[in-house]
Structure P
Amino acid sequence: MDMEQLKSDIISYSKTIGIDKIGFTTADTFTEMKNRLIRQEMAGYQSGFEEPDIEKRVDPSLTFDQPRSIIAIALAYPSRMKDAPRSKRGERRGIFCRASWGTDYHHVLRDRLKKLEEYIVSRIPEARFRSMVDTGELVDRAVSERAGIGWSGKNCSIITPEFGSYVYLGEMITNLPFSPDKPIEDGCGTCNKCVDVCPTGALIEGGRLDAQKCIAFLTQTKGFLKDEYRLKLGNRIYGCDTCQTVCPENKGKDFHFHEEMEPDPEVAKPLLKPLLTISNRDFKETYGHISGSWRGKKPIQRNAIIALAHYKDETAIPDLIGVLKNDVRPVMRGTSAWALGKIGGQEAEEALKHQIEKEVDPEVLEEIQKGLQLMTE
């Protein structure tokens, strides 16, 4: 088999199945990435969602027998929403990050990778693969960078010349020896906008992220959010796009190539108050198909409460009082107490004073005290 011809054919075929960019690289150990991961771990900057074994994250041979090369793919997703609903008094809305618009990208990319595998096997029956999207052992960004998909930006995203950083990434390790593509030269230069505007200072420096401070990570946690981060969430209920929206490389980039990625405006920018009491069934039916639902409804509901405080939405006071009195989950009761304090008003104050006499959870009691204190400031 002429491997260069096969590579050319794979590239041509990939375009017919909705892969927007494809690259090839070696299956060598990602030595520099290993050093970076060790530094991240030592500094306590990991999110905890990653594969814990650093060796597996950088050495393809630990998860695949006799790897010869890696194929990386990228799919461009939309950056603008058509017919986006407006947030207005009494009908305040939250926002899911762009990477959570449309069908869960894990499913979309796995579909493309499966089709690619089937095509290659039809050409070489003995071909073997291990495909992964986001949750695999390898670092998607490191693979894509080495395969020439794009460069690793200061915002810790892969930035492609064609689509900016609005791309989903996936890869497959294979036993086939494809020739590697050349990496793309770094294009960030002296630009530091993403680092300068990061809401929580999570971008320590260009290309280095403290995931524990990143809003994208914080919106996925399930406990009480630290006070210092609450109002920095704004109306974000899942993820954060700030470091992408300020990037000059993303200016004017908006691609609508894949029907599965088109957002339902009412899902991507949902009304906040209905989220406070949504049932598990309704949450799954409405949001279960998007990647932002993977942690369940609890973080989304907590973030919705914080967003209502951000808006100081007085029309939400009865809803928040209902959560404070009736929700069985301390995080929801406590966050509602804090939100009532941020919004203020006599009705909110009376509810907090009434509930402090009934509440038994120490963390919730602390949040009620915070809420009452906020009303005096």
Structure Q
Amino acid sequence: MSSTDEPTPSPAELPSSLGYRLPAEWEPHEATWIAWPRNKEDWPGKFGPIRWVYAEIVRYLSRSERVRILVGSGKAERRAADALEKSGVDPDRVEFVRHRTDRGWLRDSGPMFVVRDRSHGAEGEPPPVALVDWKFNAWAKYDNWTRDNRLPRFVADRLGMTRWAPRTTIEQESRRVVLEGGAVDVNGLGTLITTEECLLSHEQERNPGLDRAGYEQLLRDYLGASKVIWLGRGIVGDDTHGHVDDIARFVDETTVVACVEENEGDPNHGPLRENLERLREATDQDHRPLRVVELPMPAPVVFDGQRIPASYANFYVANSVVLVPTFNDPKDRVALGILADLFPGRVVVGIHAVELVWGLGTLHCLTRDQPKGPEPSAG
């Protein structure tokens, strides 16, 4: 394993220069990582049923691929194993990994695995899979993040992977760059979607002083994103301040689903309509227009007087299954039907998420895909 924390890599040593890119979620996975729920503050008053929701998630994921589950102690592992056994999960399909976290939203705190397609298996050649370790600071909102921030380094050491920890210079000061996985979505060919609200707003500002051009350069250098599509705002109730994985997602190399709110009196109506128009006007890395498919929003989900960020766009694509959050809403079946049509080679399954979303995230937020990477080419 090599680490390139210091010094900043030369242009020739950057992931993109070595042929690495952030793969699309539908590309083959080696495993899915999750962290078994432990922080009761994430689901105040609703923590009890959460482990059973996780068990149901693991039950479906483990049929598709290996599931690596972070637990903080032997006691936590035994409790998780008991819940999985009672839920009918094959223990040979899961792997417990001891690492204590602050929270469980691995989409944001976990590593971004990158793949290198030009793999010939030659000695000294860069490996087919590596990872990028962006700094995590709990969305510039919460104080409990130092354990989560150490997770990508831990994973790199455990898997023996090359790791980059991006830095940038702002006002003559070298700084680690903050970026969460839920802030970006890609088609695997070089096009990336993000939002201005998350990356460019001065509220919950991750990287003060870093502008649009600076972000685009970093996304190109470390994730292979040659084209960045900027949407506007996220949805009401999202404590991340505008993550894209609640509003728009790639479902294949040229198709994006975009959330729409039909009720003109709903505060999500205007921002989602603007995002839809931006996507309809956008082109991909090869200057081709995108196919944009509308995805409905569920009726507002409110608990204890708080609007919660319920969205069907927070689905997760595994090797043979697509898990979609559902909310006891008539639009559940509409959303499931749309996504089933868009993923004909996978089983699309709804996961009841009314309790889960009280943690202000659902299925995509809690998962991190580890790609398999390309097979070495012959010759």
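I have 4.4 for distance in nm of label points 7 Å out along Cα→Cβ at positions 165 and 349, calculated from one of the structures P, Q. Which structure is it?
Values: P: 4.4; Q: 3.7.
The value was obtained from structure P.
Given 5.4 as the derived value for distance in nm of label points 7 Å out along Cα→Cβ at positions 117 and 325, which of the supplied structures P, Q does it correspond to? Display every interim value, and only then the final one.
On the way: P: 5.4; Q: 3.2.
Of the structures listed, the value fits P.
When FRET efficiency 1/(1 + (r/R0)^6) of positions 109 and 365 (r between Cβ atoms, R0 = 30 Å, to 0.05) is calculated, the result is 1.00; to which of the structures P, Q does this value belong? Present the calculation step by step, with values, prior to reporting the outcome.
Values: P: 0.05; Q: 1.00.
Derived from the structure labelled Q.
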Quick check for you: by distance in nm of label points 7 Å out along Cα→Cβ at positions 125 and 341, which of P, Q is greatest? P
Say we calculate distance in nm of label points 7 Å out along Cα→Cβ at positions 197 and 317 for every structure; which of P, Q gives the highest result? P
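Can you say which of P, Q returns 4.1 when distance in nm of label points 7 Å out along Cα→Cβ at positions 13 and 245 is computed?
Numbers: P: 4.1; Q: 3.0.
Answer for the origin of the read-out: P.
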Of the structures labelled P, Q, one was used to calculate helix-only ellipticity at 222 nm (-39500 (n - 2.57) for each DSSP H run of 4 or more, over all residues; to 500), giving -7000. Name it. Q
Hey, mean count of other Cβ atoms within 10 Å over residues 133-140 derived from one of P, Q reads 18.9; which structure? P
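Every number in this text was worked out from the coordinates using simple rules, so none of it is lab data. This is a predicted model, so every value here is computed, not measured. Cβ atoms are built from the backbone, for glycine too; each structure is taken alone.
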